[in-house]
Structure P
Amino acid sequence: MDFIPVCEPYLNGRELEYVTDAVRTGWISSSGKYVTAFEEKFAAYCGVAHGVAVCNGTIALHLALLALGVGKGDEVILPTFTMIASAFAVCYTGAKPVFVDADPDTWNIDVTKIEEKITPRTKVIMPVHIFGKMCEMDAIRALAKKYGLMVLEDAAEAHGAEYHGRKAGACSEVSAFSFFANKNITTGEGGMVLTDDKAFFDRARYFKNVCFPLDGPRNYRHDDIGYNYRMSNVVAAIGLAQVEKADEYRAMRIRNHQLYRKFLADVPGIRFQAPPAPDCVDVCWMNTIVVDPAVYGHGKDDLIAHLKEQGIDTRLLFTGMHRQKAMRDFGCDCSGDYPVCDWLTENGFYLPSGSNLQEAQIERICEVIRKFANV
């Protein structure tokens, strides 16, 4: 019985060729042609003018917030159902994260609940495109315009997703991506900030490189607190090879998700994230199911344990930000009810989701789930 990991990177392009070239020529630090090429190629893929490559996705969020001028005394609205890195990045600036529950169908931030969280201290709305499904960006943009706010897309899970003809990362002032090992496009670790705004682009570049002047010689005099957030040329070489095959990897993830839906369609008590809206593309970063134990016959934990016995790896979903001690200790308002997020955390988990999963593997996973129902 072969083990099926939850998500392994897929490297079947020119990664080795590009990395070997970077090593052979000695360009292994943050200087080198692959950094610039990766920034330009990924930005163009997303339909955005400028890209700033950095060490990881959390840093990309922090750098994007710095570019937007977020700091102490500000508030940033984001979903409670997200990876905690989204909230941590806000904390790094000294601003306060403010949480909104998830929509019960899309699992993204519930747009109808954002306005009630806006205060005079709100500066940015940060929607997170959960599992590769884009948020309702038109409604979010309208709210931002009404209150004079900026929008930062956390697109860490949404490489190549589309919302009415616009790619993830192209629907806000600034956006941030992750290239962690399980992402559709990966560099192992890594991230990128995207923007069409030259001023935001320059600010991101400035803070990323310990606040050295953007033009002119390095005189080692610094006017601001900067950060060493640079991506190495070796990592960027992997990224360039990955983005060259971005459409292929996107198609593989979508195909895999469609197979899961097909093979589990008749299993009672198994629920998926809502399918894509018309003129939208979900890139299906993770194949996530929510289990209704009253209908399925078992709870999530029992099903996870049974899958593990059968050599099938899984992962739990995010615990809401309102449940995190770190957020309470930071001074965030974690009061109130977030029933959708709590329901997802209690009943949902990831199935194997790597781009190179085979149909036979997906069928085997689904057969194990089907046979375990009401046993």
Structure Q
Amino acid sequence: MEMPAHDSYRAIGLMSGSSLDGVDLAYCHFSFTDGRWHFSVEKTACIEYSQEWLFKLRSARGLDGRSLWRLHADYGHLLGGMVADFVEANDLKGKVDLIASHGHTIFHFPDQRFTAQIGDGAAIAAVTGMPVVSDLRSSDVALGGSGAPIVPIGDRLLFPQYAYLLNLGGIANITIKAGDSITAFDICPANQVLNHYAQQLGHQFDVNGHLAASGQINAELLSALNTLDYYQRSAPKSLDNGYTTDHILPAVEKYSISIQDKLATATEHIAVQIGLHISRASVAAGPHVKMLVTGGGAFNTYLINRISHHANVIVEVPSAQIVSYKEAIVMALIGVLRLRGEVNVLSSVTGASRDARCGAIYLP
């Protein structure tokens, strides 16, 4: 299904990341002029999950089929209510052309040709009375792709001035541009690991990386992390949310060291892997090549300093709004492109048999 193409759209993008810090909402204006896309971010919000919903999402992987599908519907109604409240609070009634919802990833196994992001788009449309684009990865996976990352279409169309775009969310992923070609992939777990250990010390996250900076890097553990099998694979590649619990944390827990030392070593591991993947890239690095860094980890100044040490590029952290809401902004763009019937997921990134027009459209 396609909608008539226009030159201007007002869209709300929704993103729930693997770190479970809440649902990001971004109300954006997109316009297509002079042969390229332009955007502005008008309103944003991050809505934290209740303890009940944190428990539901964390335990969802162990549910039976009926219970998981019920959670899919209930979560869709939850998202719809969040959007409805956001629209009312910001006086946006009648000013939204569409909602684009990523949902929350429960399973992601592209090698078995399936992925599952819960959050029923029909429920969101029913609650809000607005068109909804959801299920943004399944078509790419069906075409043999890794289904991730999907943000690079936004990196190409909205941020053309950067050769590298790094997102430091629960998982660190990167987009690399070389002329007209573009590749992207998941590098390693990031905030999933750092938040896990910060919370053991009573902190929600490691503010500015102070906890990690107070620890010592354990060389043996760092080597063990850096030699995990995933890091030897070439792109396209993507990580399931379970990789941290199945591989990273068990590797760390073999060492009887302080939490601060674990954080210092995990932070160094992330920075080393980012530097290594940049050095392997086909596009030239160097003192004049720029890398945009977004996601919650961009606020971790110690992590940013370690990345700058290992990566031979200019590291740029943009405004707090772009740092926090870039993924939600791109979800909104992906929804706009889907309504226009245009490519919104790139096969050069995912390894699919062709570029895809991903997303299911639900009308109110």
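We did not get these values from a lab; they are worked out from the coordinates using the rules stated. The structure displayed is predicted, hence computed values, not measured ones. Cβ atoms are built from the backbone, for glycine too; each structure is taken alone.
I have 6.3 for distance in nm of label points 7 Å out along Cα→Cβ at positions 32 and 256, calculated from one of the structures P, Q. Which structure is it? Computed on structure Q.
Here FRET efficiency 1/(1 + (r/R0)^6) of positions 96 and 232 (r between Cβ atoms, R0 = 41 Å, to 0.05) was derived from just one of the structures P, Q, and that gives 0.35; the source is Q.
Source structure of the calculated read-out (distance in nm of label points 7 Å out along Cα→Cβ at positions 248 and 288, 3.6) within P, Q: Q. Here distance in nm of label points 7 Å out along Cα→Cβ at positions 56 and 112 was derived from just one of the structures P, Q, and that gives 2.4; the source is Q. Thinking of P, Q, which structure, once semi-axes √(5λ) of the Cα gyration tensor in Å is computed, gives back 34, 27, 17? Traced to structure P.
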